[in-house]
Structure 1
Amino acid sequence: MKLICTREKFKKAIFNLERVVSKQNTLPILNNILFETEKGIFKLSATNLEIGVIIKISAKIEKEGKITIPAKLIGNFIANLPSLGENNITLEAVDQSLKIKSGYFKATIKGLPADDFPLIPQKTSDFLINIPSFIFKKAITKIITCVGYNETRQELTGVNMILNPQGFFLAATDSFRLAESQLKLNNENINKEAYEMFIKSKNNIIIPSATLLELSRIIQNEAEEGAIKITIENSQIFFDLEGIKIVSRLINGKYPEYKNIIPKEFKTTIQGEKELIQGVVKMASVFTSGRSGEVGIKINSDEKKVVFEARSVEIGENSSELKLEITGPSQEIIFNSKYLLEGLNTLNTPRIALLINSGSSPAALKEVNMEKETLGEDYIYIIMPIKN
C-alpha cells in the first residue's frame with residue numbers, strides 16, 4: 001500500500017477513530033486502526049467489538065494494500081506534527097510496518113496483519129431516517145447527562161429510542177432524573193415504506209450511550225452542516241454521515257415505561273431568565289454538603305417571589321430571592337443541586353420554566369418559546385425532589 005493524502009483529513013480521521021479503539025490488551029489487534037485502499041479510496045476503520053467506525057477520505061493511491069497500526073502511536077505522531085509543515089502526508093506499507101512522511105518528518109511504525117482485524121458489520125438495507133446532523137446532535141446533548149451507569153440494570157446505560165409515524169423520542173434516565181427529546185419527521189426525513197414497515201414490527205430500541213457520545217463528537221468535528229442517515233437491522237444500528245459510517249450493537253432488554261412518570265399537568269409554574277436562575281442555584285450549591293447537595297426552593301405565589309436556600313453545618317448558609325413570574329399556588333420543594341444545574345444546562349432558551357405539583361412528586365424543567373410565549377413541547381427534563 002502506498003498513498004498520498006492531505007494531512008488535515010488524515011489527522012481528523014485518526015482523531016475520530018482513536019477514542020473508539022479498545023483499551024484491552026487481551027486482543028492486541030483491537031488497539032489498532034485498519035488502513036486499507038478500496039477502489040481508489042483510502043479507508044480507515046476502528047472497533048472495540050461494541051462500536052465500529054469506518055472513515056473514507058480521498059487520496060492519491062499509488063499502490064493498493066492494507067495494514068493495521070497502533071492507534072496511540074499514529075495519533076501521537078500526527079498530533080505532534082508542526083501545524084506550519086507540509087500539507088500532504090505519504091503513507092507506505094512495507095512488510096508489517098508503515099512508513100510515514102510529511103515534509104521533513106518521517107516515522108516507521110510497526111503494525112499487525114490486516115487479516116487479523118475483525119470484520120465490521122455492514123448494513124444490507126436502505127436507510128430509515130435522514131435528518132440534519134445538528135438536530136440529532138442537539139437532541140443527544142440534551143438527554144445524555146441522564147444516562148445511568150448501574151451495570152446491574154444495563155438498559156439504563158443506554159438511550160431509549162421510540163419511533164412512531166410522526167417522528168421519534170430519545171429518552172434517558174438514571175432513576176433520579178429523566179430527559180426526553182422529541183424529533184418530528186416528515187416524508188423528506190424518512191424512507192416512507194421501509195420506515196412504516198419497521199415501526200410495525202419494532203418501534204422501541206435501546207442505543208448504548210457510548211455510541212451516541214461518539215456520534216455527537218464526530219458530528220461536531222466533521223459534519224455539523226450535513227445530514228445523517230440511520231438504519232436499524234439485526235440488533236444493530238447504523239449511522240452514515242459525510243463519508244463516515246458508525247455501527248453499534250443495540251442493548252437487549254426492556255426500557256422502563258418512563259412516560260408514566262411524566263405528569264400530565266402541573267399545579268405551579270415559575271418562569272424566569274435562565275442565566276439568573278442558574279446563577280442563584282450555582283451560588284446555593286456552594287453552601288451544600290454531602291452527596292444530596294440539597295437546595296430548597298420556596299415559591300410565594302402571593303408576593304410573586306421565589307427564595308433559593310442552602311445550608312450546611314460545616315460551611316454556613318445562603319439565601320437568594322428572585323422576583324419571577326408565578327402561576328398556581330405557593331410551593332416548597334428541595335432538589336439535588338447537581339441534578340438541577342445539569343437540567344438547567346440542557347435548556348437552550350433565554351427564558352425557562354420550572355413546573356411543580358408538590359414537594360414529593362416529579363417536577364419538570366422546560367424551555368420557553370419567546371415568540372409564541374408558550375412552553376416548548378419537544379423537550380422535558382424531569383427531576384425527582386428530595387423528600388423533606
Structure 2
Amino acid sequence: MSFVHLHNHTHYSLLDGLSRPRQIVQNAKKHGSPAVGISDHGVLYGAVEFYKEAKAEGVKPIIGCEMYITPDRNQKDSSVKKSNHLLLMAKNNEGYRNLLQLVTIAHLEGFYYKPRIDHEVLYKHREGLIATSTCLMGEIPQAILEKDEKKAMDLIKQYQDIFGKEDFYMEVQDHEDIDEQIMVNNKVIELAKELKIPLVGTNDCHYVNKDDHHAHDILVCIQTGKTLLDEDRMKYTSNFCLKSPEEMKESFKDYPEAIESTLEIAEKCDVKIDFGQNLLPKFPTPNKMNSIEFLRSLCENGLNKLYENRKEEAQTRLDYELGVIDRMGFADYFLIVHDIIKHAKDTGIVVGPGRGSAAGSIIAYTLGITTVDPLKYGLIFERFLNPERVSMPDIDIDFADDKRE
C-alpha cells in the first residue's frame with residue numbers, strides 16, 4: 001500500500017512554502033506515489049506549473065487550495081478575527097472551475113489582509129470539491145482547542161451538508177512536539193469514529209527534505225519581520241517535510257484508514273486541463289443578441305458617425321473584418337476591450353489613441369478603441385489579425401498613469 005501527500009505548500013504560498021512544484025512531483029515519483037497534491041494558501045498561482053510537471057512525470061496531479069475562511073467575507077474592520085483555514089481539492093473539472101471561482105471571489109470580494117471566503121459563497125461553489133478539516137488553524141480544530149465540542153459538531157454537520165458525507169474528511173497530522181496538535185488529533189479521531197467520518201493523514205508540508213528546515217525557518221523570519229535570534233517568533237518546530245510513505249504509515253500505524261483515505265481521495269480526483277485553447281470570458285449582451293450580433297450593432301453605429309463620404313468602402317471593410325472575427329471566435333474579446341475603453345472615457349480617465357497593429361482594424365476604429373482611420377492611411381488589417389494564423393489579438397492601450405487601477 002502506498003501513500004499520497006495531499007496537503008503541500010509550494011513557494012507560491014509566498015514566504016511560507018519553500019518547495020518548488022517540480023520538487024514535490026519528483027519526490028512523489030521517487031517514492032512510488034501514484035499522485036500528489038498542491039494546496040497553497042489562498043491562491044492557485046502554481047496550479048498549471050504543478051499540473052504540467054506531474055503529467056510529465058506520470059504522477060496524477062491533485063489541485064487544491066488551503067483557503068482562508070471567515071464568517072462574513074464582506075466584513076472588513078478591526079473587529080474581524082483571524083481567518084481560519086480550509087483545505088479544498090478539485091475532484092473534476094467542475095471542481096477546478098469552482099476552485100478558480102472561490103479564489104477569485106476571495107481576492108475581489110473578501111480580501112482583508114488575506115483573500116477570504118465564507119460559508120455562503122462556499123456552498124454556492126461546492127460542486128466537484130473535496131474538503132478536509134485541515135490544520136490547527138481550521139475552524140473545527142480551533143473549536144476543539146476552545147473546548148467547544150458543540151461548535152465543532154455543528155461545523156462538522158455544516159461541512160457534511162456542503163460537501164456530502166463522502167467528500168468531507170477529518171484531517172490528522174503527526175506533529176508530536178506540538179501539544180495542541182496532539183489534543184486536536186485525539187478529539188478528531190474520537191469525533192470521526194463517533195460520527196463515522198473518514199480520517200485522512202497529512203503532514204502539512206512546507207518544504208521537501210528534513211534538511212530544508214533551517215532555510216524554511218529563515219523564510220518565515222522574512223515573512224514575519226523577525227531574525228533567527230528572536231526567541232518570540234513564529235517557528236515550525238516539527239518536521240513539515242515530505243515524509244516517505246513508510247514514515248507516514250508509521251506515524252498513523254494505529255489508524256491505517258488515514259493512509260488509505262489518501263489513496264481514496266487520489267482515486268476520486270481527475271482534473272484534465274486542456275491547453276492551446278482561447279478561453280475568453282463571455283460578454284453579457286442585451287436583447288438576447290449573441291456576441292457577434294452585438295459587436296456588429298456597435299460597429300455599425302460607429303461607422304455611421306465616422307464615415308459620411310466613404311461609407312460603402314467602410315462597410316465592405318467592416319463586413320470582412322467581422323467575418324474574420326466571427327470565424328476566429330474573438331467577438332467577446334473586442335466587446336470586453338470596448339467596454340474597458342468606454343468606461344475609462346465615461347469616467348474622465350485619459351486614454352491613448354491606440355498604437356501598434358490594432359490601428360489597422362476598422363472594428364477597433366468604429367468602437368472607439370483606436371482613433372486612427374485605417375482607410376485614410378491604408379493600414380492593413382492582416383498585420384493585426386491574420387485568418388491564416390490563429391493567435392490572440394493584441395491591442396495596445398495607454399491609460400493615464402494615475403488612474404490605471
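Every number here is computed from the coordinates shown, using simple stated rules; none is lab data. The model shown is predicted, which means the values in this text are computed figures rather than measured ones. Cβ atoms are built from the backbone, for glycine too; each structure is taken alone.
Structure above, values below:
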quantity: Value 0.30, calculated as FRET efficiency 1/(1 + (r/R0)^6) of positions 53 and 69 (r between Cβ atoms, R0 = 25 Å, to 0.05), assigned to which of 1, 2; calculated: 2
quantity: Given -13000 for helix-only ellipticity at 222 nm (-39500 (n - 2.57) for each DSSP H run of 4 or more, over all residues; to 500), calculated: source structure among 1, 2; calculated: 2
quantity: Entry that produces 25.2 once mean count of other Cβ atoms within 10 Å over residues 5-12 is calculated, selected from 1, 2; calculated: 2
quantity: Comparison of 1, 2 by FRET efficiency 1/(1 + (r/R0)^6) of positions 77 and 101 (r between Cβ atoms, R0 = 30 Å, to 0.05) - largest value held by; calculated: 1
quantity: Which of 1, 2 leads on Rg/Rh (Cα atoms, Kirkwood Rh), largest value; calculated: 2
